[in-house]
Structure 1
Amino acid sequence: MRADLGNLNPIHVDYPSVTTITVPDSDTADEALRSITHDDGVWRNHSHDPKPAWVDADDEAFARRLAAYYDVPVGRPDSWEDEQ
């Protein structure tokens, strides 16, 4: 599964970017969520912000679950390109 997260304040660059996460197909949805959201997870290692600006994923149910966890919208905004 692939998930994209809008990263307004990335650790490794000085401009907004998209953090793309590829989760092994063998991971359950719970494992994928933990891999991204846990204190030692992917998001904490890629952003200074506590949550992404938005989320998207190739699995709609997982995108909605991840968005609900962070309380952010699902889908890359049309204006995202303008913000970079």
Structure 2
Amino acid sequence: MLRIECPTCATSYTAERCGVELLPEQSAVVTIGCITCKQPFDARIEPTYVTNEQGWFARYILRRQPSQSLAGHQITNTKVRG
């Protein structure tokens, strides 16, 4: 469950309660008005990828590229609008 936190007062909201429903590959920038401190803030939500590194045999002999798997979403940037 993704939680969005206000940078001013640290009140935490679930993304579903704020109306944010994303598919695994989607990202979004949302503006939320905090009900505790009454300050609006922006939150950037992006998918998180994990790179699975392979051993030397797969990299150099079989010439395979590292694979990436989707690990969910994370908030990468939150700032107070002013």
Structure 3
Amino acid sequence: MQKQSVWVLWIGAALAMFLATGLIATIGRVLFWLLVIAHFIEFLMKRDLFARAGGSMGNHFVQTMIYGLFHWKPIEEELGDGSNES
């Protein structure tokens, strides 16, 4: 369910950009580019995690660009790399 919630942001931003005008269109563009930038930075920060997890880096890139932390957080937890240690 969490992954699907990210689609609401992507689709909402795209609809606002292409179907709305004025402030709503501007908000859609800003949200779209914030998502792109944030998810790209997440991918760069988690490259080592993805390398250890195996699989295609291209797949990890696409999944991170779409889902962000909802892609890499389960991998991190599975590999025991979580920062919840005290």
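A value of -9000 was computed for helix-only ellipticity at 222 nm (-39500 (n - 2.57) for each DSSP H run of 4 or more, over all residues; to 500); which of 1, 2, 3 is the source structure? List each step's numbers first, then the result.
Details: 1: -9000; 2: 0; 3: -26500.
Derived from the structure labelled 1.
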Candidates 1, 2, 3; P(r) over Cα pairs in 5 Å bins from 0, in percent computed = 3, 14, 21, 17, 11, 9, 7, 6, 6, 4, 2, 0; producing structure is 2
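We did not get these values from a lab; they are worked out from the coordinates using the rules stated. All values reported here derive from a predicted model rather than from experimental measurement.
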